[in-house]
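Asker: Structures for review follow.
Every number in this text was worked out from the coordinates using simple rules, so none of it is lab data. Here the structure is a predicted model, which means the values were calculated and not measured. Cβ atoms are built from the backbone, for glycine too; each structure is taken alone.
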Structure I
Amino acid sequence: MDLKTDPAAAAKAIVEAYLERSMVPDPEGAAAYVSDDFKLVFTGGRKFAGPADSTAFNAKRYAWVKKRFLRTDAALDVETGDVHVYNTGYLYGEWKDGTAFETNRYMDKFVVRDGKIVSTDVWNDSAEILLHKAGLAEAEL
């Protein structure tokens, strides 16, 4: 598979490289993969300008966190040339209180255009898990 002739494969490689840098965490390295007008929206509608903002947010919530990729899928929009990339798996790490976790589901959606990530939407179970830990969940997990 030639990344130059397969836009979906190239976009998947860009997204996975971005995620790897984000997990270090290396927000400057991750920023090399995003466009100047990059938009990042986390669960709950939290908007961030770039990888440094999301790294700072994660530092408030987790002692540390990583992603265990289950799969990365990509679809080329032939009309726009954009590639929509979906990466899903499990977050694992440690909450700020020292409790370990490993089965926190996540799904990230990316749009890659001209070799750069232009937007990312992030969903995960963290808020529900924290509500459960605080005794505020409406149902058992």
Structure II
Amino acid sequence: MSRYSPPAEGDSVVQVLADLTSDVETLFRQETELAKTEMREEATRAGKAAGMFGGAGFAGYLVVIFLSLAGMFALDLVLPLVFAALIVAGAWALIGLVLAAVGRQEMRAVSPTPNQTVETLKEDAKWARHPTS
């Protein structure tokens, strides 16, 4: 983006307005591109967090299956197979808790606001009010 330079003595009003329009157009394109980049980055982070929640859901599903099998076998027969099923279910419960915690942490880190764009827009508005400072 070009720096502000006061119009030269020979510049016409039309030329000054054309330069201003060109600068505003360039600024708008740059801000739009920055917003797109920020939103793309945040969408990637949100996708990862959603994957973690998906993994936690699958782990929870397996916990239900293995706990159900363990309960079934425990009621029918008291054998070491029951303990094996409980150990597997406990392992899946632990995996599910870890995935849920990591997914929750990732989701909290996601910011839907393009912060950098907001800051530069504030700076642009400030400059537009006082272009010589």
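Asker: The value -8500 for helix-only ellipticity at 222 nm (-39500 (n - 2.57) for each DSSP H run of 4 or more, over all residues; to 500) was derived from one model only; which of I, II is it?
Answerer: Values: I: -8500; II: -30000.
It was calculated from structure I.
Asker: Computing relative contact order in percent (Cα under 8 Å, 6 or more apart) for each of I, II, which one ends up highest?
Answerer: On the way: I: 22; II: 34.
Greatest value across I, II: structure II.
Asker: Of the structures I, II, report the one carrying the highest value of volume of the Cα convex hull per residue in Å³. Write down the numbers at each step before the final one.
Answerer: Values: I: 118; II: 97.
Once volume of the Cα convex hull per residue in Å³ is tallied for I, II, the winner is I.
Asker: If FRET efficiency 1/(1 + (r/R0)^6) of positions 14 and 94 (r between Cβ atoms, R0 = 25 Å, to 0.05) is calculated from each of I, II, which structure is the one that comes out at 0.30? Show your work: numbers first, answer last.
Answerer: Details: I: 0.30; II: 0.00.
Going through each structure in turn, the value belongs to I.
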